[in-house]
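Chemist: What follows is a set of structures for review.
Please treat every number below as a calculation from the coordinates, not as lab data. Small disclaimer: the values here were computed from a predicted structure and weren't measured. Cβ atoms are built from the backbone, for glycine too; each structure is taken alone.
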Structure I
Amino acid sequence: MIPSDGLSDEDIKKIFLSSRRIVVVGMSRNPGKPAHYVPMYLKEQGYEIIPVNPVADTIAGMKVYKSVEEVEGSIDIVDVFRPSEETPQVVEQALRKNPKVIWLQEGIYHPDAVAKAKAAGVIIVWNRCMMREHKRLFGVG
């Protein structure tokens, strides 16, 4: 059983409204996978999507980085599409880039990763789909 992240709808809304650059760890080239269509939906909503995938050079015409640490400039959200057991390492890498938020997609949770992010003062969301939350909170069809 995955515990709640304790964030209110207002908290989640603030995250979306104050963010523009989203680094997507584990973005997929396969259009049928959530790790592809969720970030593409966010791109359609006006967010800048920066894919991270060690085995791709481009996804949907976007330059792909091999790791979060390679991404230049500030990062608002690190959106994680990796198995729960990989999240502590992903969070560690992400924290070196000082993101405002780390978002673990639906079904993803790791207590060590959560503790690391919180200890660094970074907001961490878990077990939530960014696309579903955005549609729900902003009434996008």
Structure II
Amino acid sequence: MPETLLTTKFCCPECQGALKNGLGRALTCGSCKSRVPVVEGIADFVRGRFDTALNVEAYEQEHGIDETQAAELYRLIRVAAGHRWPNSLGSVVEIGCGTGFYSRGLLGNNEARDVVMTDVSVGMLRVCRENLHRRGLLAD
């Protein structure tokens, strides 16, 4: 199977060995043979040990998150960075992306070569992916 961003940028959470696309729905460590489940393209590096008690489907509505707020958050961070803001983002990793609130502003205003979104909640990652895809910010 071809290499993916997951196999080139991440390593085994058990032994730090190289990951490869395994059979079925998992990444497999070439060293210790540990498996990282992959469901719907989302790798679960914490293997379901952590998640959120939040209602991921209603999170944005319950917290009053909308596109105006996402754009304003991006603008505030961009202004604060000033001349230090890079011309090109290159590889981007967002830790704790939740539903993609900040990601929408960032990716809607900047091109990035590689983007990796992380969260301990697979449910939040699904909602994030749906939000980015719906806005045309995620390649198929």
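Chemist: Who wins on distance in nm of label points 7 Å out along Cα→Cβ at positions 29 and 45 among I, II, i.e. which is largest? Could the numbers behind the result be given before it?
Modeler: Numbers: I: 2.7; II: 1.3.
Result for distance in nm of label points 7 Å out along Cα→Cβ at positions 29 and 45 over I, II: largest is I.
Chemist: When relative contact order in percent (Cα under 8 Å, 6 or more apart) is computed for each of I, II, which one produces 18?
Modeler: On the way: I: 23; II: 18.
Computing relative contact order in percent (Cα under 8 Å, 6 or more apart) on every structure in I, II gives 18 only for II.
Chemist: 46, 36, 25 is what came out when Cα extents along the principal axes in Å was calculated for one structure; which of I, II is it? If you can, show how the numbers build up before the last one.
Modeler: On the way: I: 36, 35, 29; II: 46, 36, 25.
This figure was derived from II.
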